[in-house]
Structure I
Amino acid sequence: MIDFQLDEEYEALRKTVRDFAQAEVAPVIGGFYEREEFPYELVAKMGRMGLFGLPFPEEFGGMGGDYFALCLALEELARVDSSVAITLEAGVSLGAMPIHRFGTQEQKERWLPSLCSGEALGAFGLTEPGGGSDAGATRTVGRLDNGEWVLNGSKSFITNSGTDITTLVTATAVTSVQENGRKEISAIMVPSGTPGFTVAPKYSKVGWNASDTHELSFVDCRVPAENLLGERGRGYAQFLSILDEGRVAIAAVGVGLAQGCVDECLRYVGEREAFGHRIGEYQAIQFKIADMEVRAHTARLAYYAAAAKMLHGEPFKKEASIAKLVSSNAAMDNARDATQVFGGYGFMNEFPVGRFYRDAKILEIGEGTSEIQRMLIARSLGLK
């Protein structure tokens, strides 16, 4: 039987995060955003709620939930603010999940408890200044020397990489080159503060201004050989699988932003008057908001479908790409329409829709551009 209703446990989580977002995040996040300041206190509260440990086993300090639970939390946070949502998404799916999926028992016991509690954040360094969508063009190099990996190279646009509670960054690096020129790419964990590992000043960004993003550099940076994460030479393949899961999570963020635009418009059109009537009485406005609701609803169904296949252990790469593409389009379209509904006020930073508009664009770029999603979908259909 097909059932799109959330069970009691999922619904309780959704409501808890919704209440937290409205009561704790909404009143203060605008100030953090304008100051471009990382909201440490909010992150700590999210940690105490167990949000960073949602999909991880209890033996490592997790909540024993699943990836869909994480997605529900992300959607509800993003209905209010995407900076907070992306901090959670990146901390879980990019910082901690690779260790959970591919780490040794010792690595899990060392790193996961603090990451699950939200007392620490992890990051994943894949993108480089010369390689975004073409992640296989990695130039960062790692070589073994007397039982240590020596890293040289740089990474760009890395979320959660420079906060006061960032504890490690896992970086992909070329660890050998075969005779045919094919690169062996491995993943290596670099603890914060390691000599030779430098975090550049934070970026000045268009959106996500209350989240943490930096460029990283490695100059003769040495870490123990046992900091290899997963199998040597499988770093790129490992991260591709992490990206598939992450796209479902990013889709949930996109849905949250799209739904948040509907929420704000409904509130505004019930108060704003023009030409003697509340603007919500005009059919042009009603139709615009109806279209926004349709986009959010459709995108939610797409990420629910992808998550369902993931949790059942079925192939979900195509569905993840569809969800990511549909939700990022919905977020961008709804943010544009919401700004139009608000008129001049939509262009003011004091109103959430202005923040939503600035935040929406990156959803069409991060964790695989819209063009990459179309390419993956086409490949899944047998198109070469």
Structure II
Amino acid sequence: MARLVAPSQSWLFGRGVDLTVFAGAALVSVALVLAAPWLGAVGDTPLWAWVLLVVCVDVAHVWSTVFRTYLDAEELRRRPALYVTAPLVAYVLGVLAYLGSAGLFWRLFAYVALFHFVRQQYGWVALYDRKARVPDFERRLDAAAIYAATLGPVIWWHAHLPRAFWWFVENDFLSGLPSWVGTVALVLHGLVLVAWGGFQVARVVRGEGLQVGKVLLVLATWVTWFGGIVLAQDDFTFTVMNVVLHGVPYFALLFRYARGRLAEGGYGPFALLVRAGLPAFLLFLAALALGEELLWDRLVWHDRPLLFGESGLSLPSDLLALVVPLLALPQATHYVLDAFVWKPSRDPALLARLGWARGAREGSPRGTVEHSPVARARLAE
């Protein structure tokens, strides 16, 4: 039997991967921002950075959800109503919002995206706590810390609009919040994080150890959200801080899941994409993302002729009400499905496919997980 990892040192993917995708993503973000003057990236995000960060990280990570959902015939048969209803409802609501006004559509879309970004950071912390079997008080304190690290800067942002950057388009966030509300938000967010940090120090003093991965995740979240919103002075800084920590860990999650699903014989003709390894996996997603952005540019934005050419269509507003929500559908569907497909209580095989079945059985006070043959084999190692 392999030696078990102490709860205080539980990692999600493993020590090296956790340090890379969480702490490493934050460090790369900071390094890019500091190097911006030498990279010619001060101000608006240059084309090379847009391709690398927005297309190959942000948009590509949205498409990676297909390995959890639409590329898996067995998963589609298991929950057909979810996978049909989610995009259908998202599209209908998008069309109705756009018919109200383009501004209404982008405002609703921005707030849904913001909610998704915040909840994803909370989801990582919740997974760490699940594996480490932390008590309820610590779980609630961790939740308070991650919400403080994200929502504190966001509220401050709303109290200091307009800024040199927006989430999607100009004026997508509501303005008019008094500046003192932003100050109070930062003070409160600081108090919560100090209390959380004090609790971590107390754990070490008591000899309980430190859950290093979780601590680095919370710190990385604070660095990128505070730095990318409160300290940011341009679109490049916001873009770097916004997308890297959000997208890179998600790639790790999906590739880990895809390998686990492949070991069960899943994906049928699409298995080659996973079997070929991480580079092929990422190149496939980048190709999908680039194809999506080509359509956005040709049909809607017309602002990157160097990459997509000068040709394009000028669509009337009534047709845009059908086209824009359709182009936004991969992202909207990703937001909706993410709220359902990563819950172990709804999919007993999920933790086994992620290689976390051992942590689920030892770390969850909410019951056991039904392990697949592959998971049982791993547990017996």
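Name the one structure among I, II that FRET efficiency 1/(1 + (r/R0)^6) of positions 128 and 288 (r between Cβ atoms, R0 = 35 Å, to 0.05) of 0.30 was derived from. Walk me through the numbers before you get to the answer.
Values: I: 0.30; II: 0.70.
Source structure for this number: I.
Give the label, chosen from I, II, of the structure having the highest value of distance in nm of label points 7 Å out along Cα→Cβ at positions 72 and 208.
Numbers: I: 2.5; II: 3.4.
Top value of distance in nm of label points 7 Å out along Cα→Cβ at positions 72 and 208, among I, II, belongs to structure II.
Have a look at I, II and say which one yields 32, 25, 10 for semi-axes √(5λ) of the Cα gyration tensor in Å, for residues 144-271 alone, as calculated.
Details: I: 37, 19, 12; II: 32, 25, 10.
Only one of I, II returns 32, 25, 10 for semi-axes √(5λ) of the Cα gyration tensor in Å, for residues 144-271 alone, namely II.
Determine which structure produced the value 16 for relative contact order in percent (Cα under 8 Å, 6 or more apart), calculated from the coordinates; the candidates are I, II.
On the way: I: 16; II: 29.
That value comes from structure I.
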Origin of the derived value 11.0 (mean projected area of the Cα convex hull in nm², for residues 80-223 alone; candidates I, II)
II
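If helix-only ellipticity at 222 nm (-39500 (n - 2.57) for each DSSP H run of 4 or more, over all residues; to 500) computes to -15000, which of I, II did it come from? Mind dumping the intermediate values first?
Working: I: -15000; II: -20000.
That value comes from structure I.
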Winner on distance in nm of label points 7 Å out along Cα→Cβ at positions 16 and 312 once structures I, II are ranked, highest first:
II
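Each reported figure results from applying straightforward, stated rules to the coordinates on display, with no laboratory input. Computed from a predicted model, the values in this text were never measured in an experiment. Cβ atoms are built from the backbone, for glycine too; each structure is taken alone.
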